[in-house]
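Once you scroll down, you'll see the structures, which are given as structure tokens.
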Structure 1
């Protein structure tokens, strides 16, 4: 059972609580991303798993055993740090095998593991170089190699790719996937980069202000956000969150109305609330130079060229809406008509910020899977 379980885990420094009541399980063999902005508690959470931070309250279990007071060296975990933490006076080879020598493995086993990672991470021929003689990408691969040779049940990574350029990040993610596919460790990966999270994770644990906001697959986190924070943090540009008024069959934003279909009308009625915020992602907005039968009218404020498409920023009666467009034929001051895609809209409680959920008719089999159901903090 190579799982990690948090039972009401808290971490405080003096009177400051930095991790608040974590209560979830990281499954055996999965790639879980701890995602969130700087200062949200994700690295502290990882360090508690590694045994580098004490737990203030609650219990942490690994392999079914309570680990609160177990030293880090006895947790069967390998860790890769953001700054790589290589010994500057040791060669590449010495850095990689140091931990194996401490474990007193045989020379034959050490050499076998070394040869394996040198080949897998394309480090052959660099064995005698010192860290100062390596590029950033090579040092990152040495840190991965040092963790990989331990063949631990748990693989912990604290923003391991943050010092690399975009191209190196892509290749490094492939190497991490290769390592995981080969050894099936339970992998916990800290990052603030949503692209890394979306492309690499089996599940994402999104944190903010020390609290778990949502725990689910990348698909569900993106398409079925649990709250306003999740909707705005994931995606670039972020989800449009708009003030609205709910009427019997429509919602109005400013002086304009948009009629809801029967599916959404029924769902909102069942939730017995009308104090809502309206959400829609930029790519789920249809744009036109001609009016829609059921849409809004606005004025173009400006556009951004993103290469693959354009972001069109629109003034809608005093509120800003961002829409994605494949064509640059929108200019400042132009009148533009737009319509949200009915099966891609979101509603959130204005007070709590939590999603009111989604009509069953809009949920396909992936969303109905109880094992992948949304977890609200």
Structure 2
């Protein structure tokens, strides 16, 4: 999949932009805070119907404006054009259209335009809580498997209902009603568990190979999926501590507590990793995600968004990353940096088509 053209109106600090892209490499250069990341985020929104950095849709609308609009013209491998529209208005439900036809459910759009984004916010995968690592799994699996996405949404709905009952004090919730939502959690949770398990099994060897390439074999890394569903039938696991859940007022067990153990040379990277090792770990994870997406789902080469990825890396690791992304495995790439030397080095290695954009105060110039 290639993004040929994007039109942006009042998205974050970008008042207006109409950009035509190279099918291979597109570079955005500018100082911090000028709007480079917002450009990548607009592309992310068109693919996944949400911002990568902003939790609330209303925060995507430029200050003092009532709405924002994104329009992208894509070209599939078979030459078919796809026009995607996303509109946000304050206080109104967002709208996404494909070829001028609105989706009934936004979930139908997920996976059409596969995408992987590498950004400084990825550091939360190491330093943050389990919800960050679950989101890391969910974002990619949902792009390849609509059954997984439906199961995840249904599980979360059942979890919310069960938690609402657990919070009831007078009267106490009916056991039959709790049992109903527990069965729903177990049924949909099993689908999520199996999807995450398959994903991690496929991801690990690719991740380790990429990490070894970037670090030139200096360290060994590992990734292990941990889930309550590994203890036995999920329904039994959820029900066993119902009494404790009633005391706490929320569900202690289920796939909403899944996690990923991230290790460097056999120890938690959270404690052991240097800034450069952490950055290498995260980039390797995301590039492994890219490989997974490329070989599953729609069989469409994903877009790769690289936001300020070279900070805190030594010259050797930068060189290895440049070698990787300049290879034939990657399709269209969007990259930001404050350092023109990094971009010139990449472009020299690519030796092919590219476009360079300068970003200042939300204005973009080719």
Structure 3
């Protein structure tokens, strides 16, 4: 589900005395903690037309609290063919921001919304690029859940080229350290538990309106390999080959983008669903198989009706599924974490094996959060 649609921005609140549990030592280091230094990140979707002074204040808050790297939501220069439904910086502003970030010791990784497509030019010129449900309806015609859910099909070579052009253009900026992929998945075939009531839904299984993609390209590729049209499968959720096909299409497009970005000597990362098992079940992401440099699972406890301490086992599941040389950074949902809870969120993430945390999002951080984070990371 589109994570930004549902935050409740909390009031600043007061920052009281920190509770004692976080002051204890971190448990036995994970295989990652033993090999690479800790690092902390933040997702940044900026307000429109921020002044230099506003940017400097925001960047100072982040760097002084212990953040070392930013995922900055960006347009590519070819704006007509890439539009985000959220605030994002354009090329000229990116050039302005990079020196400010560098002066403060902050890495900048350009963050793109990949397969969700708000570009009117694409919708007009290439309506066949969009995924089709098991009911035969394109997300261009009828969007599941929210109006911005217009999704591109990862099986199409044209879609890969479109994403590669965006990634390589952003990678060409001097000072950009990497490309960060978001919405690199299928639409949610099942929503996280806490979000289903918002739509008066009970998704106890995979239902046809939310099951993608059954476009002609996907059907032909699968039929040529497996000898059956996916629309003829009696019970698609239980069909292992069809399930694996969707996993493999996302894995393939990520790994091809990784190869292209690495040739430009840039890193590549992705925002992924909370754990490998949930990601495969809900959005067809088999992210342990992706050739990423860093992984940033969105371990948003609120979405799953979990308590904050769920961060530890959820993080551990991801860490154990990844290769030993691939760091994981636990994504924290700041709108549902009080300042006094933030040190424990950091501790549980590290105890689960994370190499640090990723804040969602920097704009949700209040003064109390920054103070708590600064003290927690010092420990």
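The numbers here are math on the coordinates, done by the rules we state, and not lab data. These numbers come from a predicted model, not from an experiment. Cβ atoms are built from the backbone, for glycine too; each structure is taken alone.
When mean count of other Cβ atoms within 10 Å over residues 105-112 is calculated, the result is 22.0; to which of the structures 1, 2, 3 does this value belong? Structure of origin is 3.
Upon calculation of mean projected area of the Cα convex hull in nm² from the atomic coordinates, which of the structures 1, 2, 3 produces 22.2? Matching structure: 1.
With FRET efficiency 1/(1 + (r/R0)^6) of positions 153 and 273 (r between Cβ atoms, R0 = 30 Å, to 0.05) computed over the structures 1, 2, 3, the top value is the one for 3, the highest of the group. Suppose you compute volume of the Cα convex hull per residue in Å³, for residues 169-256 alone for every structure in 1, 2, 3: which one lands on 150? Label of the source structure: 3.
Which one of 1, 2, 3 has helix-only ellipticity at 222 nm (-39500 (n - 2.57) for each DSSP H run of 4 or more, over all residues; to 500), as calculated from the coordinates, equal to -10000?
On the way: 1: -7500; 2: -14000; 3: -10000.
Going label by label, the one that fits is 3.
22 is what came out when relative contact order in percent (Cα under 8 Å, 6 or more apart) was calculated for one structure; which of 1, 2, 3 is it?
On the way: 1: 16; 2: 26; 3: 22.
Only structure 3 yields this read-out.
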